[in-house]
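**Q** Below are structures written as structure tokens.
Since every read-out is calculated from the coordinates, none of them should be taken as a lab result. Given the structure is predicted, the values throughout are model-derived calculations rather than measurements.
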Structure P
Amino acid sequence: MIVIETDRLILRSWKQGDLPLFAEMNKDSRVMRYFPATLSDAETEAFYNRIQNEFDSKGWGLYAVEIKSTGEFIGYVGLHEIGFDADFTPGVEIGWRLAADYHNQGYATEAAKAVLSLAKSAGIERLFSFTAKINAPSERVMQKIGMVKDGEFMHPNLSDDSPLCVHVLYKIDL
């Protein structure tokens, strides 16, 4: 099922055939450089199942993204219920992860703008996004889609001495 089209992309439900490509993406150190570790096949499959469950329970989630002209799966962009306790939770985040070959081409920004419209039509009034403070590329996407920096926080699932612990927090009211 196609959820939304942009000029260059299709955001859609996941297909079983996306799973091997998703697993390869999650093993790529270039893609996962701002995460604590790459993911094993089993961890990717568990993540894939959580994505499916969120669609079933919420009606929205992390959409598979493909290039419109080729049908090639390149990652995900979408909505996700924040899964940890912080001053700004409970809440919904907008997030993205694309294969390294598709970084710096405007795909994350293009897809995220479409997801903002989708979130508003789903009745979501505020979205958050966050990333490790050192992840400047992701922070730029947040800025390009109109989000405003709301501060910084120590991610509760990371040790205080991790270079990824300090996160920037952005929000947007829809």
Structure Q
Amino acid sequence: MSKYEQPEYKVVLSQPPFELRLYDEFIVVEYNNEKDPKIEKGFGTLFRYISNDNENKQKLSMTIPVIEEVVDDQMKMAFVVPKAHWENAPKPNSELLSLKKFGGGLFAVIKYGGRSNENMEKNMKQKLSEWIEVKGYRAISNHMLAFYNPPFVPGVFRRNEIMIRIEI
């Protein structure tokens, strides 16, 4: 059990390393900067938001996972807003951040450990896509990367996931 809050979901099907999950809706704060396509400044900008760089100068708790997604060749990164702030999340001071609803729904997920990298992510995306096809599901979103650990956690103890919204 993690000490960090994470979005609520129900496991509908478990076939390790795959899961089919039903997520409830939640709120994220998203970094989107066309001048920073590899989101090199994303984590720092998001971290400043939860540290108090927001209209209320309010500190928010760190949550997991950190979510990354590529949309139209643009990488985006998001932090989950703590549930206690969903109704009144402070507006970001940075124009590169926005508050958004992450719609609930059914997601196919593959879990893997280690330090995630481009080759590993490509391999895991392929495995997840193959599993989705074999199960007869239909992908209706981009792949999303979900990272659960701070950078100082050794690779062997790291938790990573790739998820994709699906229809049955």
Structure R
Amino acid sequence: MKFLIMVLCLSSSVSFADSKNNFTTTEVQLTQEGAAQVAKQVQLAAQKLSKNVTVAVVGSQGETILLLKGDGVGPHNTEAARRKAYTSLSTKTPTLLLLRNVKNNPDTVNLAELPELLLLSGGYPLWKNGSVVGAVGIAGGGSPENDDLIASQAGVPLAGISTTK
């Protein structure tokens, strides 16, 4: 009898755990094709300004999906673009806005000391249905304003990917 009660209790807890499985998430992932389309949007925006830029696209966990060095763009911009993308992903904030917020708030000045974060303009999170699916980083556009403007154009409307929430 004790065995039967134990089995019934165990089976009910197992079925309860299955019906309320909160141990995993279902997450929309940015694909290579999606990253390539983001890069294409960036390159179109850069062309309008007659600029070549380096573009980095990271996925929702910060992994590099695409890194494309612009023709004639200095080699240091490759790592800068990647870190801008990572920074905007990690903070869910465009890097120019983050930079300005840090400068105006002494309580957040230590963000500039974190090894992977780069507080330079040119990084934007990529949103889909209210969730961050990745981020883009741009470097080599000739000015902080150009990098920010070019990165802000990285959305892929047909795929529902935007640089704004």
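**Q** Figure out for me which of the structures P, Q, R the number 10, 39, 41, 10, 0 belongs to, where P(r) over Cα pairs in 10 Å bins from 0, in percent was derived from the coordinates.
**A** Of the structures listed, the value fits P.
**Q** Then there's this: From P, Q, R, which structure was helix-only ellipticity at 222 nm (-39500 (n - 2.57) for each DSSP H run of 4 or more, over all residues; to 500) = -13500 calculated on?
**A** Of the structures listed, the value fits R.
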